[in-house]
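Alright, structures below, take your time with them.
Readers should treat all values here as calculations from the given coordinates under stated rules, not as data from a laboratory. What you see is a predicted model, and the numbers here were worked out from it, not measured in a lab. Cβ atoms are built from the backbone, for glycine too; each structure is taken alone.
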Structure I
Amino acid sequence: MIQPVRVVHYVNQFFGGIGGEEMAHVGISLADGVVGASRALQQALGTQGTLLGTLIGGDNYVSEQRAEAIAAITEHLHNLRPDVVIAGPAFNAGRYGLACAEVCKAAQTLGLNAVTGMHPENPGTLSYPSELLIVPTGVTSVEMPTALAAMVRLAIKLSRGEELGPAQVEGYLPRGLRRVYDRQRPGYLRALDMLQAKLRGEAFVTEVPIHAPERVTPATPIADLARATMALVTTGGLVRKGNPDKQVSSNATRYYRHTVAELRSLSGNDWEAYHSGYFNHIVNSNPNYILPLNFLRDLEEEGSIGGVYEWIYALPGVSTPVAVSKRLGKSIAEDLQAGGVHGCLLVAT
């Protein structure tokens with residue numbers, strides 16, 4: 001008789017039944033058996049698996065106290081020694097997705113099997129595309145039963161030592177791994193098959209997928225710059241001297257807002273760069289290189305622009321996944337719009 005697979009489930013504070021965003025600060029805890037979303041997982045497992053426990057972590061805690069969170073997660077997994085770890089699914093929740101990715105990496109470091117699920121554009125997916133076994137999901141938890149069913153199927157195969165087939169067959173996101181095997185038909189014949197199918201209007205799957213870049217419609221020109229309020233945004237990692245806000249130097253998950261209402265220029269005595277993607281020395285001498293407040297003040301004084309917005313926005317752009325960049329950019333844009341800003345000067349590195 002096949003023994004049930006021993007599973008540990010990781011969820012965030014919301015799916016663990018602790019609370020919403022107001023409880024995102026909670027640390028790592030282990031609940032015995034089934035709690036929160038683990039009930040749906042146990043139902044998906046049926047008689048094939050049993051839940052040893054549910055690891056719960058606050059999204060903010062795992063993001064901001066990463067080392068402590070990973071250490072606690074690793075200790076629990078080391079003690080429990082499950083056959084497989086199932087994290088999430090996180091759908092399109094960015095911090096949750098990154099936490100699920102970290103849990104799976106911690107499990108793999110211990111030699112444990114791990115499966116997670118999230119939207120293809122989740123930061124967790126984009127951060128570790130070749131290292132994790134990720135089941136693609138929709139944006140919201142409406143697809144929870146479908147996502148868990150797919151995750152459980154892969155988890156069972158992994159725990160029983162069964163070899164996984166190609167991503168398009170097994171239902172996980174491609175990891176960029178190349179394996180040598182016989183496709184039975186040479187490449188030119190397969191190409192002809194696809195061409196004929198295309199000409200007949202039939203469905204076919206290309207062996208060389210093309211990811212077309214997203215097209216962004218340019219904003220309409222500002223009608224009258226002399227009456228426009230202009231804002232400054234930089235991805236150059238500008239921080240206050242000494243980095244008191246603890247901004248990261250790469251792979252940003254948030255941006256920082258600072259007031260310049262009383263400043264005409266940025267001084268190296270008060271500001272510096274914290275960015276791992278370029279040589280910071282010149283910027284540390286003159287921060288206006290990555291956020292030209294002094295030039296905008298000149299334009300303001302000569303009447304070329306209506307004014308400079310009182311807040312500046314800064315983050316390090318290097319190694320930040322596209323999905324995270326889109327989320328941060330959208331949030332900054334909404335903030336600027338609410339502040340009555342007409343235009344924005346984005347200074348990239």
Structure II
Amino acid sequence: MLETTWFVLWGILWAIYFALDGYDFGLGMNMPFLARSEDDKRVIYNVAGPFWDGNQVWLVTAGGVTFAAFPGTYAVLFSSLYTPLLLLLFALIFRGVSFEFRRKVDSQRWRNFWDGCNVLGSFLPALLFGVAFANIFMGIPLNAEQINEGNLLTLLNPYGLAGGVLFVFLFSLHGGLWLAVRAQGEMEQRAATWSNRMWYAVLFTVVAFLILSLIYTDLLANYVANPLLLFVLLIIILGLVQTKAFLLQETYSKAWACSAVTILSLTLFGILGIFPSLLPSTIDPAYSMTIANSASSTLTLQIMLGVAVIFVPLVIAYQSWVYLRFSHKITAEDLDYEEAY
């Protein structure tokens with residue numbers, strides 16, 4: 001029972017991370033297309049500024065849960081996906097540094113360098129997370145010793161690449177919507193126009209990804225066995241439809257919320273589909289890393305659950321306060337503030 005509880009929490013934490021940090025990645029990826037001046041870039045940085053580091057807490061939490069609740073899976077995951085995870089780590093580091101460093105030197109070349117780091121440091125994680133999770137949903141070639149017999153090129157299969165493209169488009173839409181929520185004037189309209197266009201790209205890739213899931217994975221086996229889980233697919237559809245509906249009504253905050261629901265439900269669609277595995281094996285299901293053969297001891301899981309019950313609500317409460325405190329539109333006065341990005 002504890003193993004199942006932590007599996008669900010593990011999936012929810014990753015889904016929350018993608019829904020929150022996803023718009024940060026989207027803002028960075030969209031910068032070359034939406035920012036036409038230095039002030040436009042500063043608006044984008046300040047739109048993300050109060051939130052991006054807090055959103056990283058969910059990555060640390062999701063990674064920490066993987067390590068503490070399922071150490072066997074954590075070990076196999078990092079040994080199997082070492083190269084992409086290392087690329088992901090460096091991309092996140094340079095992206096984080098770019099927020100602080102671009103304003104340290106009054107030089108256009110200096111700012112352009114860190115802007116490039118932000119763009120690349122947003123695009124690469126989106127792509128790599130999509131490729132990684134798509135391969136997890138499909139399964140990786142784990143042998144009897146839980147050693148991955150594939151390599152980096154093995155991960156770049158059609159389904160893995162489809163997952164990468166899906167995450168890039170999802171986060172681009174999500175970031176565009178957040179920019180429309182917090183920017184004003186021409187930048188708000190530009191972000192809304194971009195989001196409307198990206199919605200069609202997301203619709204196409206979501207449909208394609210679900211079709212490819214039927215071809216390349218066994219995700220739907222759990223849904224056939226438990227038809228109530230099909231509700232997750234319904235939420236994906238409703239989230240997409242309502243995102244477009246609120247976009248057309250120019251209620252961008254509601255559109256962003258629906259986009260977040262779409263990301264949450266898409267992530268949970270794959271995670272619920274692989275249960276009880278965390279890393280399915282394509283060589284033999286018996287070689288898969290599951291909640292049974294990779295979980296920590298009962299005592300560890302019990303202690304972790306107590307800690308989670310206390311601290312996760314505190315994190316949620318603090319982040320909710322931050323979002324309420326900084327929910328206003330970015331103004332010229334905000335950009336003139338000494339601590340502005």
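14 is what came out when relative contact order in percent (Cα under 8 Å, 6 or more apart) was calculated for one structure; which of I, II is it?
Values: I: 14; II: 27.
Structure of origin is I.
I, II: which one has FRET efficiency 1/(1 + (r/R0)^6) of positions 108 and 260 (r between Cβ atoms, R0 = 30 Å, to 0.05), as calculated, at 0.30?
On the way: I: 0.10; II: 0.30.
This figure was derived from II.
Compare mean count of other Cβ atoms within 10 Å over residues 124-131 across structures I, II and report the one with the greatest value.
II
Starting from the value 2.4: which structure in I, II was distance in nm of label points 7 Å out along Cα→Cβ at positions 44 and 132 calculated from? Each step should come with its number before you reach the end.
Values: I: 1.4; II: 2.4.
Source structure for this number: II.
For FRET efficiency 1/(1 + (r/R0)^6) of positions 84 and 196 (r between Cβ atoms, R0 = 30 Å, to 0.05), find whichever of I, II sits highest and give me its label.
Comparing I, II, the top value of FRET efficiency 1/(1 + (r/R0)^6) of positions 84 and 196 (r between Cβ atoms, R0 = 30 Å, to 0.05) belongs to II.
I have -0.38, -1.30 for log10 I(q)/I(0) by the Debye sum over Cα atoms at q = 0.08, 0.15 Å⁻¹, calculated from one of the structures I, II. Which structure is it? Write down the numbers at each step before the final one.
On the way: I: -0.53, -1.18; II: -0.38, -1.30.
Structure II accounts for this read-out.
Where does the value -26500 come from, among I, II, when helix-only ellipticity at 222 nm (-39500 (n - 2.57) for each DSSP H run of 4 or more, over all residues; to 500) is the thing being computed? Spell out each step's value before the answer.
Values: I: -9500; II: -26500.
Structure of origin is II.
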